[in-house]
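Have a look at these structures, which come just after this line.
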Structure I
Amino acid sequence: MSKLDRNGDASISREEWRKKRIFDKVDLDGDGAISFYELQLRLGEKVPDPESGIELPDPVSISAIRRGRHDNVQDLKDRGLIETGLYPVWDKDVTCRGIDHWYAMDYSRLRPKQAYHGGVDIPAPFGTPIHAVMDGEVIAVYEGKRSPRGIEVVMRHTPEESGLPLHLYSRYTHFQRMPEVEVGQRLKMGDIIGPTGNTGVLSCELKHEICRKSRRPVLHFDILYSSNENYYDNGTMVIPYEAHWMDPNALFRKSMPVDSQSMATLPKQEKAVPISYLLENGELYPPDTRMIWPYSCHR
C-alpha cells in the first residue's frame, strides 16, 4: 500500500494506480480511490467487513509478516528480519539436526523481488517427526497449496508457557501430509505435530521458470512475537498485532532482550546459543526447560 500511495493519504488514486484499465474493477465503491480494504479484496485476502468492527493489525505488521510483492522490504527489517549472527550449539556427546539455511539469509536470487529468509531451515529425512517446541495452542493449520510454505501449523504460546513476557507464535512448514492436529487443540512441549516433508510452491515456480529439482525434505521453523495478545488470521497466515520477527536461536537464550537488533550487537562470544532438547528416549535437557529443539536428538 505504501509503495502505491505516493502522497500518503491512505488511498490509491487513479494516477497512482499502475494498471489503469482495471482501476474501476478494484475501486468497488466507485469513489475514485482504492482503499486498503479494496486492495486486500483484490489480492484475495480474507478481510473483515468494515462494518463488523473488527480491526486489522497495523499496516507495518501486515507488510512485515505478509512480505507480498507490493509490501515494503524495510518494514520486515524494522520488525526484526535481519541477520543476527546467532547459531545453535549442543553438548559434545549429543547429536542434533542442524540448520542449513540461516535466519534472514538473503533469498533475493531465489525470489521475484528482494527477499530474506523468515526463519531457519532444518533438513531431515521424509517422515521424521516434528515436535512442538513449547506448550501451546494450535491456532492455524493451512494446506498451503499455492504457498511456498506448503502445509503449515501455527502455535501460540503465552508468557506463562514460555517464561518470556511476550506472546509467541511458532510456525512449522513443509509437512509431508496434513498433520493430525486441529485448531484449538492444546499441545505439550515435545508432542508430535506431524511428519517432515517438502510441500510448497518452489522458487522456480514463483519466477515462472522450469523446475529442474524438487525441494529437499526440511522443516522451515520460525518465531513471531508481540507484546499484544491479539492476532489476525487472513486465511493463509497468522499476523500478530504489533508483530515482530525473532531469530529462533534467540528463543533459546530464554531471557530478554530477544529483538534482532540487540542480538546483532552481542559480542562474538555470545553468538553461540546452547540449545535445550528432547532425547529420543524422552529425556529433556535441561530437565526443567520450557522449550526444546523441534527435532529430537540422540547420544
Structure II
Amino acid sequence: MRGLDITRVGSHDEPNGPTVLISGIGCYVSNCRLRYPWDGIITDGKSNVGRLNIENVFIVSPRNVGVRVTGTWDVPRLGNIEVWNMGPVPRGLERGVGFLLGKNDLIRLTDCFVFAMQTGFLLEDKIEGCEIEGGTWGTMANCATDYCSRGLVVRGSHTLSVSGGTFWEHHESLLVEGEGARVRLAGAELKSNGAPAVVVRGGDHTVVTGCSILRPMEEYDAPAVLFEGGRLLLSDNVIDGFGVGIRIGAGAQSGLIRGNLIDSHGKPSVDGQAPRVTVDGNVSG
C-alpha cells in the first residue's frame, strides 16, 4: 500500500476498527497519511506478519493506538513514522499509545516520533485482543517523543537496544517494570517535567550510559532517577534536576552507579541505599 491519504469520518471517539489491518507476511506500507483513526496501522494479533516494512507514514490524532506490531517472524522495520496528536485530542493524550509492540523477532525502529499521546512507545508481553504473546527483541535508533505523559515503557520480557533520540515528557521518559526485560540505552536525552525521568522498578537489567537526564521544573520535587527494582548500570551521564539526583529504593536488586556528573541544585546527589548497589566516582555540581 503506497501513496494514500485516508481520513476517517463519523464518530472519532468510539472504537471503530483500524484504518489499516495487516495479516500477512511481507506487507509494505509507505508514503501515506492517516487522519483521525481510532487505531492507525494494526497487525491482527494472530498471524505471522514477518518482514513487515512500514515507512514514511504520518498518522494524525489517533484516539487509541498509532501503530501496533506483534507476531513478526522476523526482521520487521518501522522507519520515519510520525504519530501526531494534533490539538491534542484528549482521548489520545489521556489513554493513547503511539507505538505498541508485542511479540517481535528483531524489529528495527528508526526515526519514529510521537507527539502528545499518553505513552510514546509501549512494549508489552500480552496485548488485549491479541492471541500472540511474548516479548520484543529489537532496536531503536534516533526515535523521539514530545509532550507525552510517558516516553518509553518496557513492561515484561523484552530485549531492547536504544541509540540516540530525545524523550521529553510530562512524566517518565524511561520506565522499566515487570520481569525479564533487558534494556540498553545510550546517547539519548531524557527529560521529565514533574516525575523522575528514569524509573527502574524491575526487569533483568537496565543500562543507561552517555545520556542527558533532566528534571528541570523547580515546582516539582521528584528525583531525576528512581531505582526501585531489578539491576541497573548507570554510568557516564549528565544528571541535572531540581530534586534528588538519584534515589535508591530498598527493592533495588543490584546496581553500579558510577562516573555521573550530577547537579541537584542543593539537594542530595544520591539518596537511599540497597545492599548490592555500589555508588562510586560520581561528581556533584
Structure III
Amino acid sequence: MHGCELAILILRLNYKLCGTSTLGYHAVNTFLNAISSVLFYKFSKQLENLFDTFDIAFPASVLFTIHPIHTEAVANITGRAEILMTIFAMAALINFTKRKSFNAQFSVLVVLATFSKEQGLMTIPIALCIDFLTKTMSLKRSGLLLSLFFVIGALRFWVNGFQSAKFTKLDNPTAFIESRFYRVVNYSYIWLYHLYLLVLPANLCFDYSMGCISPISSLFDFRILSPVLICTGRSGEWINEHSLYSTGLRVCPMNAKIHYNLGKVMGDSGLTKDAEKNYWNAIK
C-alpha cells in the first residue's frame, strides 16, 4: 500500500483496537462504505439540482452501493484506501458544488483523498469539469484549482521520493511488452474490459494480476478481430438508405420517422405497395 499513508495510519489504529481479528477490519470497511454511499447520494442530488435534470440521484446511489465491482474494495482489508479516497473525494466535491468558490476546506479534503490513494488527486479535474458544464468557470478559480493540482501532485511525488511504484512482469505484464503498438493495444483492451465489467459485472475476479488477463501478442487474436468484425458488419448496414432504415426498424419497429423514410426510399425505387404500407405505419 505504498503511497496510501492515511489508509495505513487508520489500519494501524484498527490493529490497536482489534488486533489480528479480521472481523473488526471488515466491520470498519463496511461502515466506511456506507458513509461513501451516503456522500455519493448527496453529491448526486447536488448535480441533479445543478443540471435541473430528472430524479437520478437515488437510483444512481443504489447502483453505486450494491454494484458488485465494489466487492473487492469493501471485502479486502487493503481496499480501505479506495474507500477512504472516495469519502474524501465525495466530501470535497460536495463542498465545491455547494460553496461555489475555492476554499480551504476543499483543499484539505483533496489532500486527504490524495494521501488515501493517489487517484484522489483527480478530484480537481472533476471539479473543473463541473465548472465547465455548469458554465460557472472563471479564470481566477480555474487558475487556483490548477495550481492546487500541481502543488498537491508535487507534494505527493516528494513524499514518494519522486519514485513511481515498481511492478514485476507478473503483476503487470503489459508494461513489459517491447512493442509500443501492442502495449497500446493491450492497455486499450484492459480499459475496455473494465468498462465492460462496470456495465455487466459478470465473471468478476478478486485479482487480475499474475496473468489473469493474458497479453495480446498477435493481430489474429480474437480480442482484436472480434471488434473489427463487428464494426465491419455494422458498417455494411449503412451502405445505403434502404439498409440503414431497415436496420433501424429492427431496433425501433414503432418509429414513425423511420417508417416514413423507408416508405420514401421504396417509393423512389418503384416499390409502391411496400412504400404505401410504411406510410400507413408512419401515420398510425
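Throughout, read-outs are computed from the coordinates displayed, never taken from laboratory work. Keep in mind it's a predicted model, so treat the numbers as computed, not measured. Cβ atoms are built from the backbone, for glycine too; each structure is taken alone.
From which structure (I, II, III) was helix-only ellipticity at 222 nm (-39500 (n - 2.57) for each DSSP H run of 4 or more, over all residues; to 500) calculated, if the value obtained is -3000? Structure of origin is I. Taking percent of Cα pairs over 28 Å apart as the criterion, the largest value within structures I, II, III is that of III.
Each of structures I, II, III was scored by distance in nm of label points 7 Å out along Cα→Cβ at positions 104 and 184; the highest score is held by III.
Given a computed value of 13 for relative contact order in percent (Cα under 8 Å, 6 or more apart), which structure among I, II, III does it belong to? Here the read-out was taken from III.
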